[in-house]
Each structure stands twice: as C-alpha cells, then as structure tokens.
Structure 1
Amino acid sequence: MYEWSVPVIEIAESHGIKVDHVDGPKVMKSEIASRVEKLNPNFIFLNGHGDSKTFFGYRGQVVIEIGDAYLFKNKIVFSRACSCVKKLGRDAVKNHNCTSFIGYEFEFVNVRQTNVELNPRRDEISRPIWETSNAVPISLIKGTTISESIESSHKKATKEISRLLFSKELGAIEVMKAIIVNDEGLTYHGDGSAKIY
C-alpha cells in the first residue's frame, strides 16, 4: 500500500506541501500521536488496514481507535483502510470536531499481479484501483473541496469501469468489480465544502 501513496507524496511536495510520512515499524500509536500533536497537520492520510473502529499499523498493531479520535480535531482525514470511516470517522466528526473524515465504508478491495509484488507500482492490473483511490488525496492537494475530491474519484471509477467492461486485459473483470465496490463504499462525514488549504 505504501508504494501507491508515493505518487500522492510526490504531488504534495511539488505543490509545496511539507509531508511528514511515517511507514514501517514507526507506524505505532505513540509515534503517530506524538507527530500529530507536535506538527498539527491540517490533512492526515491514513494508508493501511482497518476496521470500523480502528486503524492498524505495523504488524497489525492498533494505531488509532475511537478513543484516539481527538487527534483529528480541526483536521481533514482520508483513510484508505477498510471500514474506518464507518465508526471511527463518524465519531471523530461528531465528538471531536474533525473537519471531515473521508474513507471506505466497506472493505477496500484490491487485485494484485503476483509476479511484481516486490515492485507494486509495476502492477498494471491493480493500477486502476489505486489511481481511482488516489484521486481523492490528489484532488485535495490541488485545492478541491471534500465533495469535489470524492466526485473526482467517482469520475475516475466510471472511466475505468467503462474501459474495463469490454476489455480482454488479464484480470479486467476482477479489477472492475474491485473498483465498483470501492467506489460504492467511498464516503465522508463532516464538512463537504472544506479544503486542506
């Protein structure tokens, strides 16, 4: 998953946004809480695994759960992790003044090309799935609102579904199904007119 966040980081940096990215063993509760409290970012991109109440980090450790949602006060959050928006996101907005929390209500579905697992960005099968999801943070970085960023992802999904519908590409049907599920699950809580800057 980290590899598919690299294009988002690169675009953010090209727009003059200071990025503090955390990966590997540093993705643990104390590290994330410390960085959020110290740096006070206005945008947080969570990229990993989750359930409706929890975002998980390195080796499945709990990083952020409902009791930690105060960390999102006055922030825009995009969670590319299964189901986090459902309860964690809703609680962050309702009880902790999170500006907006974007994410997936269901499991985030991916299809992989196994012979390039060591270099995920060479995986042309999963590329449309990740690029559709990346449309959300990339649109936010370019100055759109929450609603507009989600609409950007919906448009990308529609384009990819139309392309894959009659495609003979390897895995086309499975990729199309993944994009449909992810697109149907993409939602937000909070202020749809908010921007990250």
Structure 2
Amino acid sequence: MIKHILFDLDNTLYSVRYGFEENVCDLILEYIVGFLALPREECIRQWKEGRKKYGTTIEWLTSEKGFTAVDEYHVFVHPENEADSLLPDPKLRRFLESLPCPCSILTNSPGFHADRIIKKMELEGVFRSIFDIYFNNLVSKPSAAAYMRVLDTLALKPQEVLFIDDIKSYVEGYHALGGKGILLDELDIHTDYPHHRIKSLYELKRFLD
C-alpha cells in the first residue's frame, strides 16, 4: 500500500517546455570551464563522463576534482532570476492536495532552488518535506543511499513510497530497491520503457488504488 508520494522537482512539477534545464546546463558548463581551465570541448567530454558515473556534476567535481566551493557553484548555476518565467499553477495545487497520502520532494538541487520554484508556482504548504542535495550530503539520485536516507527519515519501506521522476535512470535506481517508480515522459520519448510511464502528473491517481 502506498503511504507517501515522492516527487522529483525540475521538469516534473513544471513542464519541460519551459527550457530551464538547458539554461542550467549552459551555466554548469560555463562554471566547469572556469574551474578546470581546460578547452570547452575537453570540459564537455569530462563532464558527460562524470555525470554518467556519479549522477550529478557536483558529485563528480567533489569526488574527482578536489572541488570544495559547493555553495558558490549552486548559487552560480541557480541565479535569482532562474524561475522568472514560471507561473502559478492552481490546478496542480488542487490536484496534489486531492491525493490520498502525503507528498514530499526529492531533488538533486539545493533547497533554495526548490523553495524558489515552489514559491513561483504557489505550491507552498503542499509538500511535507523537501529532501535536497544537502540533506543527502551531496549524494545524488540514482544512488541507493540517496533514496534510503529519505525512506529512513519517512520511516517507510520502498514499496510504501511512490516515486515520480522525469529521468529514466533515477526511476530505475528506485526500482532496484524494490520500490514503485513512475517515469514522467511528457514528450513521449521513452516509448520502449518497460515499466510504468506517464505523460502527465494527472495520471497518477490510477496508481494509488
């Protein structure tokens, strides 16, 4: 029985069509080029390999590059105006409040970014908890440790928490723990995905019976 719903934040609570991910990626690459002092093409190569290995840029940098300026990095890639184009979503708020169990957020982003998004969308008070990258000591999805720390805090088992994310590897990481995960595939890209897949959050209720 599902007792809690755990949502990803970016490109999950709001549409991928806002293009926020592209803006963040541009800023991340700009920061990496400045930090590594290497040609752009070499930075892109290392960055792709690092993200594939660790899940997030920050985990790669801290694990392999001796990086310590974590707060500076997060402020740089999440500027204050990042969510200016995001609109309030009263329909989503009503839907989330109608769900039969509590909801929380698990994000690889810092908490101030999550707070900013939630405020812009006027979703304050909807989520019981926000589990950010600092909560997980910079260990990110899809690491098992990131999910288990959240589950331990909620005092629930993987099969008691429904997890929704727009990144396939993150959902698969939760499946590996025996949990029930759903891939949000708004643009219908992963047509061969073998597990539960939805195009809209409003499809969720059929998984909660």
Structure 3
Amino acid sequence: MVPSWKVVTGVFLAWLVLWTPAESSQPSQVVERLHVSLLSVMKQGNQLDYKHRYQLLEPIVTKSHDLPFLAKATVGKYWKTFDDEQKTLFVDIFSRLSIATYTDRFDSYGGERFSFLAQRELPRGKMLVETILTKSNGEKVQFNYLLRQDKNDWRIINIIVDGVSDLAIRRAEYTSIFKSDGFFPLIAKMEDQIGRYSNSH
C-alpha cells in the first residue's frame, strides 16, 4: 500500500523529536533511540512501502552509526589502496547498503520489543551496550552494540548478534571479493544487493 504523505510526515516528525540533540548523550541513549525509531517504522509497515521506509530510516541510521568508519574498517588494509574517488564511492555505497539492509529487515511489526541489559566501558574509550530483542514468538536474540565517541557524539561501530560480529562478517566477505575480483566488481556486488532488497518488496 502506498502511504499518504500524512502518515509519512507523522512518522518523520516523531523521529525529529526523538533525535533532537541532547547534551552528554550516553551510548545507551543512542541505542535506545535507534530501537524506538526502528519499532516506529516497523509499526507503519503496512502503510509504508520500501522507498518510504528507506527515506525514514536513512537519517536514523546515519545519525546513530559511524558509517565512514565502518566502511573503512570493512576493507581493512586495502583501504589505503583506494584513491580519493574510490574512497568516496565506497563510503557512499556502503552507507546506502547499510540503510537498505535495515529497510529490508525491519519492514513489519508483530509485537517485537527491545530490552536494555547493560552498558559497560571497554578499552580505548569504547563502550558496549547490551540489549535483547524479543520476537513475536518469544524467541530472544542478543544485540550488543559497540560504540565510540566521535567529537561529542557516540556512534555505533559494530553490532554483535548472538555473539556474531556483523563487522567481521562484512570484512571477510568484502576483502575476499576485493582480493579475487578487484574494486569495481565489489562495488557491483554491493549495488546488486541493494537492488535485491528494493525489488523484494
């Protein structure tokens, strides 16, 4: 169903209130705002198509995640082999793929809820926020968020789902493609994944 602009605007305004900058926000607050925003979009799943969910999630993911840092981290030592134009292109497509992944996975609501467990300090100034996602069938999935402080803002730099690092999975996949095929085939595969997400809805 194509949503009315009234619905889209209502969700967007709710996001603006939610993400109003606050002094000395804690890492747990960054994660909580992300969760509330995701659930808000999910609850509109029967009214919002893929395009509109993407438009709503784009500022949310960009605000809560350090996407340039993550893009660089996923290719590790190969980042220094990219020229400036390739670095800009890679950060752009990595960011779009990250938003598209959220858009694909958080597309409907069935009573899911997030619960905060703990926040603890890690070496090198990083923080870990531990949470639980309870699915509609009662199944529990642990989501742990690793954050670092960028200027005055805490931002997510990795998500560990039931002990599995999303960053490690992406690094293994992207560096393997880069080593075997090169830069532009890697870009093409990422673009193809974005297309599959958008065409599946």
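FYI, it's all coordinate maths here, none of it is from the lab. Computed from a predicted model, the values in this text were never measured in an experiment. Cβ atoms are built from the backbone, for glycine too; each structure is taken alone.
One of 1, 2, 3 was used to calculate Rg/Rh (Cα atoms, Kirkwood Rh), for residues 98-137 alone, giving 1.12; which? Display every interim value, and only then the final one.
Details: 1: 1.08; 2: 0.99; 3: 1.12.
The correct label is 3.
Can you spot which of 1, 2, 3 the value 1.0 was calculated from, given it is distance in nm of label points 7 Å out along Cα→Cβ at positions 154 and 186? Walk me through the numbers before you get to the answer.
Working: 1: 1.0; 2: 2.2; 3: 3.1.
Answer for the origin of the read-out: 1.
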